[in-house]
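Listed below are the structures to be examined.
Coordinate-derived values only; no laboratory data. The shown structure was predicted, so the numbers you read here are calculated from the model rather than taken from an experiment. Cβ atoms are built from the backbone, for glycine too; each structure is taken alone.
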Structure I
Amino acid sequence: MPYVNVQIIKGATRHQKAKLVDEITASLVNILNKEPEHIHIVIQEIEEQNWGFGGRLTDDYRKNIEK
């Protein structure tokens, strides 16, 4: 029973999340020969202020890019 946890910055549409679930499921079926009904996928949306990289919070990074 594969369990996949996908963490993304908040803001994806429902359509985008559905496509993620569909394509991740298809990959696990094709590569690992798993049954789709046994695959669990959780999407966690994280606020920009709670995600950091390169020594900065994502919301600060994006503010500097937009300038």
Structure II
Amino acid sequence: MKTCANCGERSYRVESRFCLKCGSTLPDAEDVPDINICTNPDCDYHKTKFIYPDGARFCDICGSKTAHA
């Protein structure tokens, strides 16, 4: 997840470019730490790199395991 340098809000998508809370520009993808995503390449959530919380072990859409990438 990306963290806003202005307000500290955390994003929930790798693709996020702006903060949901204050609208500030977020750091580039290279600054993103380890993220938890669906491991099924056919799942829409894998394709969009939806970020699951650290404790999630399975995708709630397709049932596949999630893994830190």
Origin of the value 11.2, where mean count of other Cβ atoms within 10 Å over residues 13-20 was derived from one of I, II: I
Hey, helix-only ellipticity at 222 nm (-39500 (n - 2.57) for each DSSP H run of 4 or more, over all residues; to 500) derived from one of I, II reads -1000; which structure? II
Origin of the value 1.7, where distance in nm of label points 7 Å out along Cα→Cβ at positions 21 and 53 was derived from one of I, II: II
If log10 I(q)/I(0) by the Debye sum over Cα atoms at q = 0.18, 0.28 Å⁻¹ is computed to be -0.66, -1.15, which of I, II is the source? II
Entry that produces 28 once relative contact order in percent (Cα under 8 Å, 6 or more apart) is calculated, selected from I, II: II
